[in-house]
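Quick heads-up: structures coming right below.
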Structure I
């Protein structure tokens, strides 16, 4: 496995968090947020080429489940599961 070496890890983590906040925002406004979920999944698949970890796999599964959750559970999953996992993934090295 290649080590994740980048000066932009904090920026990329913030980018991923922005995707999750965008999902919440679009859900609150009753907009179609499935495209953002797909974008987040594509980013996570790309990240698997560079870094493979159990936390990244957990994040992928949690993200994939977002499209099936009602707002209350979607918000809880993003805030309590996805955001901490993003932080953990980039602090593992």
Structure II
């Protein structure tokens, strides 16, 4: 997954969150033993994690535990996209 595609999706996800589009979504089963019962709250938390990783020093981000968490976060963001769609076409 290209980083640019993920960054664009994160921007779109923020827009949709700010617009209230995630407020009334039904629970989402991400298929990896994780069900988002409150999609809006879960996405807010995911985006907080994105910001946390962005503020880390590159060497810290590459530590094995953080690297694994970043990969899991990216995977979950893509899984959310599969369930709610990519958003409006340009």
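None of the figures in this text is laboratory data; all of them are computed from the coordinates on show. If you're wondering where the values come from, they're calculated on a predicted model, not measured in any experiment. Cβ atoms are built from the backbone, for glycine too; each structure is taken alone.
Values for this structure:
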{"read-out": "Which entry (I, II) yields the derived value 14.6 for mean count of other Cβ atoms within 10 Å over residues 50-57", "value": "I"}
{"read-out": "Which of I, II leads on percent of Cα pairs over 13 Å apart, for residues 18-65 alone, largest value", "value": "II"}
{"read-out": "Entry that produces 37 once relative contact order in percent (Cα under 8 Å, 6 or more apart) is calculated, selected from I, II", "value": "I"}
{"read-out": "Structure with the greatest value (metric Cα Rg over 2.2 N^0.38 Å, set I, II)", "value": "II"}
